[in-house]
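Taken together, the values in this text are just the output of simple stated rules run on the coordinates, not laboratory data. Worth saying up front: this structure is predicted, and the values here are computed from it rather than measured. Cβ atoms are built from the backbone, for glycine too; each structure is taken alone.
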Structure 1
Amino acid sequence: MQVLVETTEDLKKRATITLFSDDIEKAIKDKVVKTAKTAKMDGFRKGKVPINLIEQRYGESIQQDILIDFMQDNFSKTILQEKLNLAGRPQYLPGKYIKNENYTYSVEFEVYPEIKLKDLELIEVEKPIVSLNDDDIDKMLEKLRHQKKTWQEIPDLPAEMGDRVTFDFTGSVDGEKFEGGTASDFVMNLGEGNMIPGFEEGIVGHKMSEEFNITLTFPDEYHSESLKGKESQFLIHLKKIEKFQLPEINEEFIKNFDLPEESSIEALRAEIRKNMQRELTKAIRKRIKEQTITSLCDLNKTKVPLSLIEEEIDALRTKAASYSDKKDIIKELPRSVFAEKAESRVLVGLLLTEVIDQNKLTVDENKVQVFLEEIAEAYENPKETIEFYKNNKKLMNNIYNLALEEEAIQVLLKNAKITEKPISFSEFMKQIHETDTAND
């Protein structure tokens, strides 16, 4: 075997491998003889078919099988011989086979980049210092009350923001109805901003059973090209107005939550604080991890294998489709939509792997247990949840990977520049929500 490995572009390489004809012909001959021992052919007993007939019938397929085996086996030897760190699947480029002549073929592939971590002491992290106080508990209690609110029809009062209204509407532009502009028994909470600007405000002040028109202009950024910037008229028939009523915080209200019987308001507040603190701890850890990774990547930019980016694009597309009711649309999205995020994820994976390898990090079983308990606490039966995870190999692998990543983050934070920033609970959680929404 003769081998020539050359770089074609960045992390792309091509191996040109020449196999000696004697080795190939011997392997083909041996396979023909082996096939003859079990071959069946009309006019001959099993295993008694002449070699020349075996070659006529099976020779071409035997030759192809041998060449494929030789190509794969010798490329595997090349990987070891040249100490190549392959990324993704190699592409075999067969040569032309001529009997009794050396056979040359090529393999195109990518390798992992040689990563040398640098400037780790320049990693900067802003650590949120968040205090959870009684006002935050009060706000969460109010939010829980709103989740349990009831609606009561009010026939005599005009609609106002916060009301739930039921109505029919017919929209038109230049006197012509447009697609999606008509609905019956449409239910909407005024003030949530789900309609075009001015629509909800146009209903405020009207009473039940009224029929009226409102004139609005579609925003320039509206999704329908035919309606962008157009003035429109909506005929509205207001059929029902409902105002919400919040429950009192009493024994009946407390029964809505998974608390022991006859629990007090203080017990409910303590449970709320516990849950909020758990979510806060996770959010702070997530924010610190995100900043650490972003800074690490900024300081250690490097080319990553295109084959890994393509694999990550497939994974992101599959994940996006699994969370959407418009799977067909997502599958048709161009790959470029996912490319930037995919490249970033590949780089993060390579850099964290290097941190783990350099520091010979191993999984901390205590960290694994902490992650398990954090996940389980969000469910009604934590013990059952933990057992479910422990009996699911894939889920446990995810937990182990998270724990190992956390070890890597802690190593990076030892040399990082950390500044503390006091921030209110509500403002911090708002930032987390906005970041999560932007990343979805």
Structure 2
Amino acid sequence: MRGIVGDTLTPYIALDVGVAFGHFVSGGTVVVGGDTRPSHAMLKQAVMAGLMSVGCAVIDVGKVPTPTVQQAIRHHRAMGGIVITASHNPAPWNGLKLMQASGCFLDDEAYDQFQTVYQNRHQLTGVAWDRVGQCTEDPDAIKRHVDRVLSVINMPDVSHLSVLVDANHGTGCVATPILLEALGVQYTLIQPDGDGYFSHPPEPIRANLDAIVHRMQSGGYDIGFVQDPDADRLVIVDECGRYIGEDYTLGLCVDYLLSTHKASDSTVVVNLSTSALLHDIVASHQAQLIETKIGETHVTQALMKHRGLVGGEGNGGVIYPEVGWGRDSLVGMALLLKALVSQSISVSQWANRFHRYEFLKESVPVTASMNLNVVIQTLKQQFSEYRANHSDGLKLMGNNAWIHVRSSNTEPIIRIFIEAKTQELCRNIMAKVKTVMANA
């Protein structure tokens, strides 16, 4: 649930969500936290008021990464959690992410059940004065999260490494120093203030990352890390100042983990829009790859079902079930730093082992006249030599490229993802797809 603060997301909405979620979890304990956006306190107070009004005990973990909230839910054996974040959306936005007792986001069935409660929110009643829930602060949530990461990932001595971090005034400004200081790593934080006033657009894509790229090009650092505002996504810049792409975060982590486990017995789970890089890496280790619909919940469900070793999404999200059931930039950092030392390799050397695919992603607004079914049928005809997958919109898979077209879950747009072995092929396919959509 995301919106523009003061417009499509107000404290009244946050209050109603708190009331409805409190009823949804039957008045149990709920963990609340969020990113550093200026609207954090306003929305958090409203959410917590709604929860307490229906008898929930609230544990306030403050301004923390989303995966820290997930860890705290399990630590406190809470019935669920609410994270106040708009993730990579622009600064005027904020949102409310709902979590289950496992620390996972609500799956489709649970979310539908919550929506039924929320749609009937005006019929909901609060508890008597002597049953109103109370709020407890938990200032140690990030420290426990870091301890959990380091208890699972047995780290070598990485103190000789030098790291540059762009957390862009988000929760990474708070959490990342705790991790890196525990490791003894030499690090520089470009924007050290976690005040939510972003220095650049918050989505960690190349167009927004000139500052860290230029600093890395000046030399002196072994790796550059970029986090989104709620620090569940991680992007890498190599020691030469090359932004190597969001998919490489997951790809390199998967490559390292498969090299340290019995790969033939290991399963990796990704979503349908994840790069063919992951297919190449998993195949090179003779492990199993499973693809799911887009959305973290689908990946985590498949990880649970198949007892997967690792999973994630191609946007820089790494899910390592031994630590937790969510994308976690701190996990990604620890795995990558461990791998650099264990393999005695640089980031550029490591990334250059793999074929570099070209990737394009665009969004097209949904119009009243647009017919997605016509788009899908026309694309299947135009790319008849490609294999079709209908599990999440339409994915067409060819020998040298793939195309994925799907409706967004959060915005009235259709997303187009295209990856190909060459830039020319990628651009040509994108032009054909957009022509089809314009005429649908």
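Match the computed value 15, 33, 30, 16, 6, 0 of P(r) over Cα pairs in 20 Å bins from 0, in percent to one of the structures 1, 2, and report its label.
Details: 1: 15, 33, 30, 16, 6, 0; 2: 25, 57, 17, 0.
It traces back to 1.
Of structures 1, 2, which gives 18 when relative contact order in percent (Cα under 8 Å, 6 or more apart) is computed from the coordinates? Comparing all candidates, it corresponds to 1. Here the criterion is distance in nm of label points 7 Å out along Cα→Cβ at positions 267 and 299, and among 1, 2 the highest value is seen for 1.
helix-only ellipticity at 222 nm (-39500 (n - 2.57) for each DSSP H run of 4 or more, over all residues; to 500) computed as -11000: which structure among 1, 2? Value -11000 for helix-only ellipticity at 222 nm (-39500 (n - 2.57) for each DSSP H run of 4 or more, over all residues; to 500) corresponds to 2 out of 1, 2.
Given a value of 2.8 for distance in nm of label points 7 Å out along Cα→Cβ at positions 11 and 411, point me to the structure among 1, 2 it was derived from.
Considering all the candidates, the number was obtained from 2.
A value of 11.1 for Kirkwood radius over Cα pairs in Å, for residues 27-82 alone, calculated from one of 1, 2, originates in structure 2.
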